[in-house]
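Listed after this line are the structures, all set down as structure tokens.
What follows is calculated from the coordinates using simple rules that are stated; it is not laboratory data. Owing to the predicted nature of the structure, the values given are computational and were not obtained by experimental measurement. Cβ atoms are built from the backbone, for glycine too; each structure is taken alone.
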Structure 1
Amino acid sequence: MPHPPPAPRAGLRALLPAALLALASPVLMATVALAPPERGMVLAWFGPIAAEQAALRAMAADAVPVISLAGGVVATIEPGGIARLRAAGAILVLNAAALRGCFARTS
């Protein structure tokens, strides 16, 4: 005699796996997209300091500042630049191209 089909899970518990996947997917995609490249354009944020200080710290890390921002700088780096930026005090280093999203252009 065949087994009866399992009873459907009741209420919101049935939606839990789909909800977890819906929350985890954008977080994982953002983490991968914002990971800084080993060479190229990055956004380095040094905390609440003046734009000039951020540019000086980036230059001390052998990065070439392109745009200075309050507390941060968009700069080009060579291999090993992420570690040098962090040693110079960068709190956050992100992929600048990913931050531009759909407006990013490659040359």
Structure 2
Amino acid sequence: QHDMDEMEASQEDASEKILNDIQAWNRRPIKASMENHREAWMELFIKYNTPLPSSAAVERLFSMASDVLRAKRSCLTAENFENLIFMKGNMDIIQQHIMSLKIQEEGE
């Protein structure tokens, strides 16, 4: 019973904290609208804008991911999975680089 009381008290504390945060958020003064900050928005857009990939490119990426992530590889870490996808997606470039290195070695 003691553990249940502690858990209920903890939930009440969390609920109260959330409610206080929401009330504090609602009390904040409303800043000027986005229209008043057009120049800043434009600078941010130009700095961080990236073209959206076409659906074909995205489908190709998901296809590669399904080739890499098989049942036997279900324990891959996120980092290893990303590295494998990156390598698979750039295999042509990697092979070209290897070929150029071999050609250089043969020339020496």
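List of remarks:
- At a computed -11500 (helix-only ellipticity at 222 nm (-39500 (n - 2.57) for each DSSP H run of 4 or more, over all residues; to 500)), which of 1, 2: 1
- At a computed 0.90 (FRET efficiency 1/(1 + (r/R0)^6) of positions 76 and 92 (r between Cβ atoms, R0 = 25 Å, to 0.05)), which of 1, 2: 1
- Rg/Rh (Cα atoms, Kirkwood Rh) derived as 1.27 - corresponding label from 1, 2: 2
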